[in-house]
Structure I
Amino acid sequence: MADKFIAISGNIGVGKTSLVAYLSHRYGFQPVFEPFQDNPYLDDFYNDMKTWSFQSQSWFLAHKFRLHQEIIAREGTWIQDRTIYEDAEIFAKNLYVGRKMSARDFETYMEMYSAMKRSLQPPDLMIYLRCGVRAMRQRIKKRGRTSEQDIPARYLRRLNGLYEDWIGSYDASPVMIWESDSGDYLSDLVHRIEFHKAIERFL
């Protein structure tokens with residue numbers, strides 16, 4: 001297999017981390033997981049989004065830019081849990097629209113993102129995991145990350161709307177969409193076969 005860069009996108013709790021782990025085991029891909037636990041602003045952000053939104057999103061942006069550059073430079077097939085595109089075009093935009101990030105901070109943030117984006121080679125494949133809010137909330141509760149437990153359902157719904165708008169216009173890479181709340185590739189054999197057929201067309 002030629003060297004490839006595969007990106008996994010989707011809302012909080014849709015199953016990105018599980019899919020990265022599964023594909024890494026199944027195909028021998030090299031995983032790159034979301035560095036959420038390293039963000040020193042995250043707990044403060046969830047407690048007071050308006051005060052800490054710019055700092056938290058800027059931290060993610062800088063780290064995603066570095067990770068993206070490193071993946072492109074490495075040999076082998078790498079699979080990334082959440083992309084730099086989502087940080088800017090979903091999460092930062094949502095904070096701005098929801099008045100949790102000021103216009104001045106959002107403009108500064110997007111200026112940084114635009115400069116970074118121009119220098120990045122896009123992934124070879126974007127896998128988008130689509131999922132309903134009810135299923136997401138169940139998964140968030142089950143995995144038990146303290147900082148995520150009080151995320152309001154309306155916040156997840158807004159993110160879902162932004163995700164659908166974004167993936168509908170995304171054209172930098174081939175896109176594979178998987179309905180993650182109904183397609184259980186982990187425990188359902190039929191779904192697993194369907195999933196393998198879908199992804200192997202790109203590989």
Structure II
Amino acid sequence: MGGLNHRATYGAVWHVELPFAIVVFALIAGTLGVALVRSRLRRGRSPSHKASYPAAEILYVCVVAAAAFSLIGLSVTANASSDPKPAVRVHATAYQWCWRFDYLGTDVSVSGTCIGGDLPTLELPTGESIHVSLTSADVVHSMWVPYLRFKMQAIPHITNTFNLKLTSVGTFPARCAEFCGLYHYAMHFRVKAVPPAQFNSWLHAQERRP
């Protein structure tokens with residue numbers, strides 16, 4: 001994404017969102033703690049009958065709205081950033097209960113049964129911009145690649161897109177993270193990152209297969 005891989009990008013987002021979450025939790029816990037202490041100290045005294053605190057409520061709403069929009073904007077910006085001309089474009093289709101990956105601009109399509117270890121492998125080059133479009137053929141699924149710290153829903157009749165750039169060679173497990181029926185537990189696949197020359201050789205070999 002924008003010259004970084006998803007792992008680095010969403011790692012950076014996480015380091016921004018985590019302090020927000022800690023501050024919000026601390027404020028809520030602190031407010032509850034103060035309220036409990038004050039209620040004990042005021043035991044025997046009549047409670048306030050004031051129905052509202054407009055200034056405090058307006059301030060609270062403004063702070064929460066500002067924080068929420070900031071976090072949403074950060075996430076959307078990180079997910080939407082893309083290179084103008086991706087080197088590889090893949091259309092991923094989730095279905096009950098496996099995956100199909102079509103390499104756009106070629107006749108190459110990779111799939112499997114996801115039963116008994118027959119898992120499809122999404123092979124991709126390192127160091128290249130990659131554009132992935134994602135949809136579902138039946139029910140709602142979710143593509144989750146833990147190594148990349150990335151998850152996106154696959155929804156029927158809707159195409160979601162994302163961009164990535166892999167920096168490390170390796171094979172990484174991935175799976176459906178949305179309960180989608182009987183064999184949801186087996187709906188896994190692999191992401192295999194290889195050097196560009198090896199990827200091009202693999203792609204050409206797949207195109208020559210009858």
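Worth pointing out:
- When distance in nm of label points 7 Å out along Cα→Cβ at positions 15 and 159 is calculated for each of structures I, II, structure II comes out greatest.
- With relative contact order in percent (Cα under 8 Å, 6 or more apart) computed over the structures I, II, the top value is the one for I, the highest of the group.
- Once distance in nm of label points 7 Å out along Cα→Cβ at positions 71 and 167 is evaluated on every structure in I, II, the highest one turns out to be II.
- Which of I, II yields -0.50, -0.73 [log10 I(q)/I(0) by the Debye sum over Cα atoms at q = 0.09, 0.12 Å⁻¹, calculated]: II
- Structure responsible for -16000, with helix-only ellipticity at 222 nm (-39500 (n - 2.57) for each DSSP H run of 4 or more, over all residues; to 500) calculated and labels I, II on offer: I
- Each of structures I, II was scored by distance in nm of label points 7 Å out along Cα→Cβ at positions 23 and 127; the highest score is held by II.
- Computed 3.6 for distance in nm of label points 7 Å out along Cα→Cβ at positions 103 and 143 - originating structure among I, II: I
The numbers here are math on the coordinates, done by the rules we state, and not lab data. All of these numbers come straight from a predicted model, not from anything done at the bench. Cβ atoms are built from the backbone, for glycine too; each structure is taken alone.
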